[in-house]
Structure 1
Amino acid sequence: MCGIAGIVTTNTSFIAEQHLLQMTNALQHRGPEKERLWINEDKTVGFGHRRLCIIDLSEAGAQPMHYLNRYTIVYNGEIYNYIEIKETLQKQGYSFVSHSDTEVILAAYDCWKEKCLQQFDGMFAFAIWDNVEKKLFAARDRFGEKPFFYHFDQSNNFLFASEMKALWAVGIEKEMSNSMLLNYISLGWVQNPVDNMETFYSGIFQLPHASYLIFSLYENDLSIVRYWDIDKEKKIDISAENAIEQLAQLFTTSIKRRLRSDVSVGTSLSGGLDSSSVVATIKKISEGADLSCFSAIFPNFEKDESKYIADVREKFNLKSFTTTPTAEGFINDFEKLCYHQEEPFGSSSIYAQFKVFELAKQNDVTVLLDGQGADETLAGYSKYIHWFLQELLTSKFHVFQQQKKMLVQNNVSFDWGLKNYVAALLPAQAASQLQKKSISSLLNNRDIKRDFVEAFLDRETMYKPIVTKLNDMLYFNTMQFGLQELLRYADRNSMAHSREVRLPFLSHELVEFIFSLPAELKINNGFTKNILRQTMQDSLPSSIVWRKDKVGFEPPQKKWMEQKQVQDYIMHAKEKLVAKKILNENVLNKPVKAKGSTEGGNNDFYYLVASKML
């Protein structure tokens, strides 16, 4: 786990150690243990690397790493199945001098070129310079766990880094994208659902997840290719029993691979099904081994999960560490949090996660496994019930009636009325109406100056998918709009404290299998994530497996926002946005609206964050 940076250009005067040091110094938190630079003989390529040692702690694993007197790599992440790939490559005649996964990437690229990406189970962002073909090959993992930002200008300068602050450090302008800012302060959106290359800053782009780029230096040619996608139409014929067995097998394999480390490994534990499933599977694999877990708790808050955390801790005899984030701490750490996140975030739950990784650092645990990704693939949120029922309504009406009845009997909270029948029968019209609703909400926002709205409203970004089945929405949230936001939060929060987070639910083989299952295995008998519950029912306390309340790692944000210190902070933020002619002056006369982290229309929180990002 590291921070990477680089410059590729025909402007040889720009390739200097000073520039590379400025970039890597900005990434020190991502790799505090070692720093190395490399400049090629032609002075057209310079790489910088900050290292956090996880696998092969020796100098043999250091970067930038060279291979066959042809390739040089800087790499951030982990290839979890590197041992298996290494064995395959050795059979083909490749030899290795290190025990690192970095060297395996280089050999795999030499062997298979861009098709090597199909071999990798991992999270990664890397760049390889090919000194024979004079081109840069860079790639990012399938879901976007690891970041890769770049700037490419008309002078043929290509710069890249793990975080944007490394680009700003060498003079790339920090200019907010006003269209992205408008969508954020009005709707709370932190992604562009139709252009996943766009960031909040003009002139800085991100390599999309599941994509690679090739930059040919002397041809001044930059191309980006998508190398993987989920087939949301694929369906397999499988019994519930076999599906449960296969899910357990794939999940266990994923965790086994993600336990590979030469440093200490623990888990985050929220008290929910997903993180608890990770703990239970680790303990099953590593029977008798000590395991440390790290949690955020909120005593006297109605959504505190301490009881469930305690149930898992006692079941598995865990070393449990807890932190209690507060409003005062949130204000004290707010600028640091914004500095590390770089782009806006949607709620204070990001701060709770930030404190969990800080807790892990304080207790010398470097790697944490986490349950993120299960909700988006296994239909864990209650909102998915609508699309589940809409799919059944048009395909299996008798099953629709049964499932709807079981959800009601199980006291699951969901709205279902005439609009849902219409959406099921007229999905394209429903998507169009939802898009119009988002545009209308933005246009009718009286806080925002009208000329700012008219200048920067991009109606295309108000995109809503046409949903005919549950998989359509799961795909949208997994691959287009939703999951990448959460992965960015986790990456920046973990790396702010030089910790590594690994996500077993995002094994691509596991995700492909889940998407191939019928909807009734994901939501069934009145429960979301039914197949995971069935898989874990003999391993976890029933209080965890059959929980009906869904808590999304939620702090008492509403209470925090009611405190004078926080309200004063928000008022200062409004004043700044008024001065920049983004908000109308009337917002200064409105009291702060305190809202919870999962409530919609949390505009005052958005103003607070936006003011710090400008």
Structure 2
Amino acid sequence: MSLFFLGGTAAGYFASLVKDEPLRTADEMRDRIYDYEETSQVFFAKNEPLGELPTDVERHKVSLEDISDHLKHAIIATEDEYFYEHEGVVPKAIMRATFQEFANSSLQTGGSTLTQQLIKNQILTSEVSFDRKATEILLAMRLEQFLEKDEILEAYLNIVPFGRNASGRQIAGVQAAAIGIFGVDASELSIPQAAYIAGLPQSPFGYTPFLQNGDIKENLDPSLNRMKTVLSRMHEGGFISTEEYEDALAYDIREHFAEPTVAPIEQYPYLTNEVLRRATDVLAKQKIKANYPDYDELEQEEKLKIFNRASEEARLDLRSKGYRIHTTIDQDIYLAMQEAVQNDNIFGPDKKYKNDAGEELLDQEEVGAVLIENHTGAIKGFVAGRDEILGNEFNRATQANRPNGSTMKPLLAYAPAMEIGAIQPGIVVPDTYAEYRTNGREIRNFDRRHLGLISVRESLARSRNVPAIRASYMVPYEQQRKILLDYGFNLPSDAPYESSPLGALEVTVEQNTNAYATFANGGKFIESYMIERIETADGELVFEHEKSEKEIFSPQTAYLTIDMMRDVLRGVGTATSIPGRLAYSADWLVKQVRQTIQKTLGLSLLIQMSH
């Protein structure tokens, strides 16, 4: 009789604890259970792994069928031996929690099932209270009505924390644990490795074998003793034989730990930050397109607010949703470009300067370079600065706006003038004294001399300023502005200026390279890009680049411009020494000024060096 009384009392007390808990639908519970952060990964071209994006916790989703049976058995034997039999809770746990309350004992409820642990991690908090424990029990029983046992096990194995990996980074989920601790996939874990990992969730940072810097702890006894407990329970549960048990006890765990790996943000800071910046922009534009159909009609201030909000959401998504970001960057080309700029002999001497505190510092000459595949616009490689490892987030190839000097002459003077039939390569445009129309100031050549009556071809080869300005005067202002905008240049409202054909406008190295590729593409501008596609961890396509092109010049104009630029490397051209410096020959076309080079043979390359 007293047993019924106690049972009724316990049931009544339990009901009072959960009376305010809202009734959650199956969809609501599923959404919360599967709402966990997963590390996004980046790939070079040809699906070559680049690495993982920086996150607070590394996690890689894995399906149950791709997890070693040894690990599944180890987890069940250790954490929940009746997992496939109970309905979310072990009934005696409810009674124990109630009796502890009546006895005013310290809270030692323990014995949570995997389902309860999943509820605690994904829906509730780690708060220690009877209200929370009662709610956990209720939701665990409810979740068992909505999910199959294997679904619950899979979710648990993907969310549970496992301490740190060999690089000192925090990890969660069995795939990140298997790779980070033993250097193998979760499907390849051996019995002792599975037992070691299965023992970690009880105290992830107490049992983890690695320190925050990635060093192995001197004393591994706590985790090894825990592994032995797991192996014992696996043996008792019939999951492993006596021989397997004894072999696993003799296994040298320390000898099989993974080697530390360098995170992409540490190994390739320039590249990782550039991928993050571009992928963020891609996803932000998708969000705006989906949620703000009238975005283009809004005021500029409202546009900026929406874009900033969408960008922040996109950044969070990239760091937590396990995306697979495929880039156009060719690994071999990228590494070769970084190696090339390590030769200090190709740069000028460092300049001395004093900071605000009067300290004397050195300023080294810097470099920005971009290599673009002409017919697609794909960026195959770039140099953002001379030091990839110590580099910061500022990319001199894609973000630094600088005057593009004489490289503007073919873009804004000669090609546009040829397009309207005002000049041809053999036409004479005088290199004689001339003044700007607006201010009457003299148009000067770099050598302060004039060469007289020379052809357009020779003017470009010798990089003469006066003929370039005179050619630009033949092109209507609005047409010049449209051409620059078609190149993708960001223009002030009053640009171009009279001096713009000499490089008075500021553009990035990427923009300038992209503009030059127009000539290689027969007069068609094809927008450069670096993000090829973005997929979910399950392979669902989130974004795929679509080629964007527009015709700026006729094929004839493009051909003639290319032919004239070949002369820069020969005869009287300003870059005749370049072919002799190369270990190979190719069909080069160049507009050279301040070490700026352009090549089109399927690829466009531009290098800019400056202090």
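Readers should treat all values here as calculations from the given coordinates under stated rules, not as data from a laboratory. The shown structure was predicted, so the numbers you read here are calculated from the model rather than taken from an experiment. Cβ atoms are built from the backbone, for glycine too; each structure is taken alone.
Comparing Rg/Rh (Cα atoms, Kirkwood Rh), for residues 382-445 alone across 1, 2, which structure shows the greatest value?
Largest one: structure 2.
If relative contact order in percent (Cα under 8 Å, 6 or more apart) computes to 13, which of 1, 2 did it come from?
2
Out of 1, 2, which one gives 4.6 for distance in nm of label points 7 Å out along Cα→Cβ at positions 78 and 310 as computed from the coordinates?
This figure was derived from 2.
Upon calculation of mean count of other Cβ atoms within 10 Å over residues 342-349 from the atomic coordinates, which of the structures 1, 2 produces 10.8?
2
Among the shown structures 1, 2, from which was the value 21.8 of mean count of other Cβ atoms within 10 Å over residues 182-189 calculated?
1
For structures 1, 2, calculate FRET efficiency 1/(1 + (r/R0)^6) of positions 414 and 566 (r between Cβ atoms, R0 = 25 Å, to 0.05) and state which one comes out highest.
2
If mean count of other Cβ atoms within 10 Å over residues 166-173 computes to 21.8, which of 1, 2 did it come from?
That value comes from structure 2.
Figure out for me which of the structures 1, 2 the number 5, 20, 29, 28, 15, 3, 0 belongs to, where P(r) over Cα pairs in 10 Å bins from 0, in percent, for residues 38-365 alone was derived from the coordinates.
The structure behind it is 1.
Match the computed value 36, 31, 25 of semi-axes √(5λ) of the Cα gyration tensor in Å to one of the structures 1, 2, and report its label.
1
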